[in-house]
Structure I
Amino acid sequence: MSIDTARLEPWLAANVPGFAGPVSIEPFGGGQSNPTFRLTARSREYVLRRKPMGRLLPGAHAVDREFRVQRALSGSGVPVARMHALCEDDAVIGSAFYVMDYVEGRVPFDPRLPDLRSDERRSIYTSMNETIARLHRLDPAALGLADFGRPGNYLARQISRWTKQYRASETEPIAAMDALIEWLPRHIPALDETRIVHGDYRIDNVILHKTDPGVAAVIDWELATLGDPLVDFACHVMVWRFAPDLFRGLAGSDFAALGIPIEAEYVADYCARTGRAVPAEWDYYIAFSMFRMAAISQGIMKRALNGTAASGDAAYWGSRARPIAEQGWALAKRLG
């Protein structure tokens, strides 16, 4: 995953306005997908995000799409880092990458936010809710993103996509995944709105302001596309259903003491901000989200076994595929 600064610096000088070297490079930890690096130069600090090396699943690790959507969102009210340049020439550092501003702030990994006061937690969750609601109110065409994805049939296409991704990275049979693959297409809700969706909106994919309890920037837009905002929001909310030892979840928390809204309140606030009723099919969206998360975890496991994972704890997170799938299937069975 190392980067040759002798090859990178000339590209930065030619493509990033105001860049002044030399540059030092430090990898960020914690990510499981596209390797991300902090660049420190005389001009300022930047972030470089690249595709992993090696053989990749089709359509995965689309840094070009990440770059495009974040650049389009500049000035939209959805906080994103300033984009500088995209490089699709593998000859520079071995894979495609882009460079953006480094945003000062805090990236929490525990959704319970144990080091903060209850009022700060409440403000952060309010800001996160406002941010995703704002994203889902945007008109894709007005931002030049009318062709960023296909309108309609989003859930059917997502089920097909993640089934293929799961099968391509399958390392052992998981009966719950097989059951969800059969059940989900037969129970798709009729609701089907098209908006810009982040695809992986969660607390460790936002940067909080250094001092204020609010979102300074939304990061990790690899899965962004045009799609159903309810699917996007459910993928964010499923953390309320996970136990802390399963996938950094909130289930079983003392929400009143923490100052974090319960799931029903959080969902109702989002629906009020986006002008919709809470859907009767809400648990279907959660079951789908668990299926998708299990497929993503399986991909992490495959990369861990292939030696192309972006993080040293990839095997641990990959092992979450089975219990997440089993929880998703248990929910689906209750829905009938």
Structure II
Amino acid sequence: MERRDAARVRARLQAAVRSFLASRGFEEVETPCLVAAPGMEPHIDAFQARFLPEGGGKGRTLFLHTSPEYAMKRLLAEGLPRIFQIARVFRNGEVSQCHNPEFTMLEFYRAETDYHGIMADLEDLIEHCAREVVGTSQLHRGRGALDLAAPFERCTVSEAFRSSVGIDIGACEGDAARLRAELAAQGLAGSGSDTFDDLFFRAFLERIEPNIGKARPVFLTDWPAPLAALSKVKTSDARFAERFELYAGGLELANGFSELTDAVEQRRRLEEERMLRARLGRNVYPIDERFLAALAHMPDAGGVAVGLDRLLMLLVDAQTIDEVLLFPAKDFLCANPDVNTRSHSPR
């Protein structure tokens, strides 16, 4: 795709997003890219930016945000009930067919709903974008057809692991040793140093992700609670969280959940992630105390992060993210153009 064509189709997609969300009462907001505390996800690294006072004095380390999530939840707590943002976000080291270290994320939140309500919003939004950008919800993706008409299919993580891996992921209860034994019985090896996350995603990426959402988008719901640090757990089964990811045409498009509003529980989970980052040898970031303080005032809500570049890839049948970016990072990252690092989630 030529650069001018990519620019025009990106503009059409963003206009479609804005018109749809405005029609449902969402207000557009803008939050800072430069923050004192980035997200704490164990497998995502933030870019550091050193602040140096112009008149001299002690500097401090700031970060480019990996998501606008913390700031947007503070706005929810201050009484904005339906908000969205089309944000530039930054994740260090992520360069692959579907990853760029700087990319465009749509994030939206709605008060007084849960992940079911957000899934309904999202599937209607994606169908609307398809019709506005390419004129139809019936797409070609590679050699196959892909139907983006709502409603999308739903499948729980437990169902996916039973059918594609042959194990009961719930019975492992977040325990790495149990999961390692179950996977070994299915021919999926793991080392003794692997965490539950490592083992889960090795099986997920090998057996589940390549085959999900080929002809119809699929919401993969109800993730193991240890893999959803910002989500409410299910009241019916605390082993699982009210989290979903959306897959379509071989791409992971979105990650969302029913938002956790318990500040004490949220602090505990963030501290656990800090310890995991330390064990993995990654930078340990400060906790965002203003975000935690806001949770006491935050209503029940659902939220989602959508990779807009990946959605655009889907709509124009692009095979790499470089095809839909005006200035992909590989243009100037010359040291190792074949680097293929990734994190699991766009959120």
*Given structures I, II, which gives the highest value for FRET efficiency 1/(1 + (r/R0)^6) of positions 29 and 205 (r between Cβ atoms, R0 = 30 Å, to 0.05)?*
I
*Please state which of the structures I, II yields 0.45 when FRET efficiency 1/(1 + (r/R0)^6) of positions 37 and 269 (r between Cβ atoms, R0 = 35 Å, to 0.05) is computed from it.*
I
*Identity of the structure behind 14.3 (criterion: Kirkwood radius over Cα pairs in Å, for residues 77-140 alone, calculated), options I, II*: II
*Parent structure of the calculated result 1.00, given that FRET efficiency 1/(1 + (r/R0)^6) of positions 157 and 173 (r between Cβ atoms, R0 = 30 Å, to 0.05) is the read-out and I, II the choices*: II
*Out of I, II, which one gives -10000 for helix-only ellipticity at 222 nm (-39500 (n - 2.57) for each DSSP H run of 4 or more, over all residues; to 500) as computed from the coordinates?*
II
*For which of the structures I, II does the calculation of relative contact order in percent (Cα under 8 Å, 6 or more apart) return 19?*
I
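Readers should treat all values here as calculations from the given coordinates under stated rules, not as data from a laboratory. Just so you know, these numbers come straight off a predicted model, no measurement behind them. Cβ atoms are built from the backbone, for glycine too; each structure is taken alone.
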